[in-house]
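So, here's a batch of structures to check.
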Structure 1
Amino acid sequence: MISLVTTVLNDQQGCAAFFTQMEAQTYLPDEIVIVDAGSKDGTWEFLQNYQPKKPYPLQVTQEIGCNVARGRNLAIAQAQHEIIVSTDIGCMWESQWLEELARPLLENKQLEAVMGSWQVRWEDLKSDWAKIEYALLDGPKLIATPKSHASSRAIAYRKSLWEKIGGYPEDLTLAGDDMLFALLLHETTDRVACAPIPRCYWERPVTLKSFCKETRRNFRGGGEAGIWLKYGFLVGGKLLLEVLLLLIGLVWLLFASPVWVGALFLSGFLFVVGLRVLRLVPAMQRLNAYGYPGGWLRIVLFEYLTKFWSVVGYWEGFLAGIKHCQKGRERLRSIQVKPV
């Protein structure tokens, strides 16, 4: 039997869509458990008053201020069944989604987890900025294999495995808990299958500010965990190099001599920026292919701002994690995960 678990904060519309799509699944969950982190937009009242249109128990719990990892752990702890299917409210799901994730566990008692696939669809994008991201990332998606680090928006596992792992790492304050959980999962068991057809569709933000906020949050989680150190140095280093070349060149031209030294620094700046822009050419070509011409300025702006906020978030998290995320980092060290 299957427990479907998720968390929510201030998304009443997403909850309504979630119930509609879950109640249309080809395999109905035997219960749904939702933890609300303190919604103030009517979501909590909606959950308390919701009457399922199909015969399954609905458990709703509120813990004000809990992070996503804490919410997931609470939901799983309250779940009554051995098979846990996890997702995120705010996605969209085809009707076969839950069945294809859970069936391998139902049919094979030796399996302990199923990695799920997900993707972003062009037709679901609601803003120009979302289309820019889609082109830059060449259609964000995960086609799962048994070795994939599946997101907890599309994953299934046995509750006994969750217990062996020790749950989601609650000391990560904002994000990254599902990446750590996946790393710990693969170290704990190799009895893993996959659902390779994407039937979970991830909705993307609308505004550029929202994309920057999401990027900062996600990379803060990686920084807190102490992983992705190479990213923090390389991406941050490249941005810093561009800024230094520009500033030194301008200051030298204005206040020092010989002039050719300043010109050399500015030439270096133009060279490294030119290399970055050249790497964006395929994204521009993809945008044109999707019938969205003339997005060069938006692509460059999106590239710089999201990279900048990813680096800010990463190093914020890395420094904060030295004090507040020792438990999560120790769990990763115990399985010899390097901060790549």
Structure 2
Amino acid sequence: MSIAIVTGSAGLIGSEAARYFAEKGMEVVGVDNDMRRRFFGDEASTLWNRDRLQADLGQRYEHASLDIRDDEAIEALFARYGNAIELVIHTAAQPSHDWAAREPKTDFSVNANGTLNLLEAVRSNCPDATFIFTSTNKVYGDAPNRLPLIEQATRWEIDPTHQYADGIGEDFSIDQSMHSLFGASKVAADMLVQEYGRYFGMKTVCFRGGCLTGPSHSGTQLHGFLAYLMKCIVTGRAYTVFGYGGKQVRDNIHSLDLIRAFEAFHANPRSGAVYNIGGGRESNCSMLEAIGLCEQISGREAQWTYAEENRAGDHQWWISGLQRFKADYAGWRLEYDVAEILQEIYDANVERWTEAAVA
């Protein structure tokens, strides 16, 4: 029996991972207590996705409604399966800049202490398991805003002669910048995952993601850029763009492309690995460009307003450098670009969103 434990299993990346590895023949244990609802309200609840996951996967999926901050409960879960656990995918998190500032202790306890609990449970019960952590590009703080950026008609761009013209690499410093409290708690978790790999020789990796997205995203104003934008346009809800003239750039990676990167790493794991991962130069857009694409796909006009002040610690331009991961895992490549991602988000959710808006 080969077991994968997936935290945040009802969320975007967790549910994609649960489906993917269950279809590969693994038994999946999902850990998710719908904290996203506590963070962002009823519309962000992932219960709908958990129910769908259980119905679709049946006996291949077992759900555990546990809080990753509960050290004893996490230890008991891992002790139950022991060395049968081959893979741990840790996606559970408090994911918002703004929310973290409201409750810094909660944010840190979920993101940092929760990660420590999981690492210890793996070290004690299944030390040979692969441990995959979804970190974030926010560990770099706002330092990318000091890069030589050029304002264009619909986006900011970097000087094409710069060393990061093809995307920001892992050698970029995470020090001496403003991260937001969310970014700081993810830095702590990121460092722990690296340290357990290097110090204890465990098979660990930090995937520092750009915008992770896809049709299973329960997007809200505070988290879930593309999914929330499309939802607003479909339902006629007002959307606010914060700062940078709406020209801030994000690279966007489909959840399935990310899970295939997880699979590649699990097939040939390393200790204390770090990779920037996102859409790179193949899949990125500015806010203005994303609005235009959503309008084109939905056939509806966006009702959006502009707020001059950007979010604290927010990136003006971020494109992930994928060179290191592609060099280490040459068989991996992106299959989705932004337009394809948005089309899939629309097709998968338009009926549910429309019915909810009418109700």
Structure 3
Amino acid sequence: MGLFDKIKSAFTGGVNEPESQVDETSTAKNTSLEPEDTKKETEQYEKGLKKSRVSFTRRLNELLANFRYEDEEFFEELEDLLIESDVGFEATMEIADKLRYESKVENVRSMADAERVIVETMVDMYGETNPDHHYFNENPDGLTVVLFVGVNGVGKTTTIAKMAHQYIDQGKKVVMAAGDTFRAGAIEQLHVWGERVGAEVISTKQGGDPAAVVYDSIKTAQESHADVLLIDTAGRLQNKKNLMNELQKMRRVITREIPDAPHETLLVLDATTGQNALSQAKIFKETTDVTGIVLTKMDGTAKGGIVLAIGKELGIPVKFVGLGETMDDLHPFDTEKFAYGLFKELIEQTV
């Protein structure tokens, strides 16, 4: 069963299958049966993705109103719409080619047929590009080390604070390392967040050695029996070579002290920047071993398609999304909830 059918079954009851073929995990996610916190998170996805959903649904419906299954101009306009929604070139071509094929073999003859193929193809792509969205590597026997990378202004420091807050709410002890010693105010900003959420912050003076901060933070976390160490890093050095050297130096210190760390290296991207975020991801993928993406400010953009572009063109899973400004608005990425929040009305129209 593809992701599209799972979502229809889970959220709309729109898939009828023999009982032996029903996906038990999807059935359990039916909103009428969900635990209250799961239903709340589904609603947060719907609310946080409203701008993307409303914009894409309106533009797609306007385009489909002029659908002609033999009209190449329609397919060119569809490609333009997908590119402008930051779906990415590879995903755009795959979606358009699928619709062309279905039209050619006469499976698509109406606007409703075209809508079904487009939405089903896109939703299934989200499942294909983020198959491990629930997996977040943690150290069950000791200190979990998470390294955060990303350019300035994407919400990296705030993301670290939100994650620290959530870990502390779970009863875990958190230490934060102010490894961005280059940006003016970065150290002070992390200290302010540390005081707010109740996490110890290890730092040095501005312009100090980030690797030394990492070493001190590891020792402090180990001596205080902390559960989690969250490490901030510089977002902008003079050039890519400097960035690579600093990140590699920090990783060497981490690995020397804890051989299987960092357990996660999360690249923080601002979703509102669209294709610029994709360009940033490509650079950081070249400079360090990125294990996952954190997409911030999803609630403030109509560019929800960027998840597809990242998955298709980079193969890096999105592991967290920011769906608001409060400390509880950082969510582990859930492909089903994300796709439903992004295409809710379109999915329900195909039922």
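When FRET efficiency 1/(1 + (r/R0)^6) of positions 51 and 227 (r between Cβ atoms, R0 = 35 Å, to 0.05) is computed for each of 1, 2, 3, which one produces 0.45?
Checking each candidate, the match is 3.
Name the one structure among 1, 2, 3 that distance in nm of label points 7 Å out along Cα→Cβ at positions 59 and 115 of 2.9 was derived from.
1
Only the coordinates and a few stated rules stand behind these numbers; no lab work does. Just so it is clear, the structure is predicted and the values come from calculations on it, not from any experiment. Cβ atoms are built from the backbone, for glycine too; each structure is taken alone.
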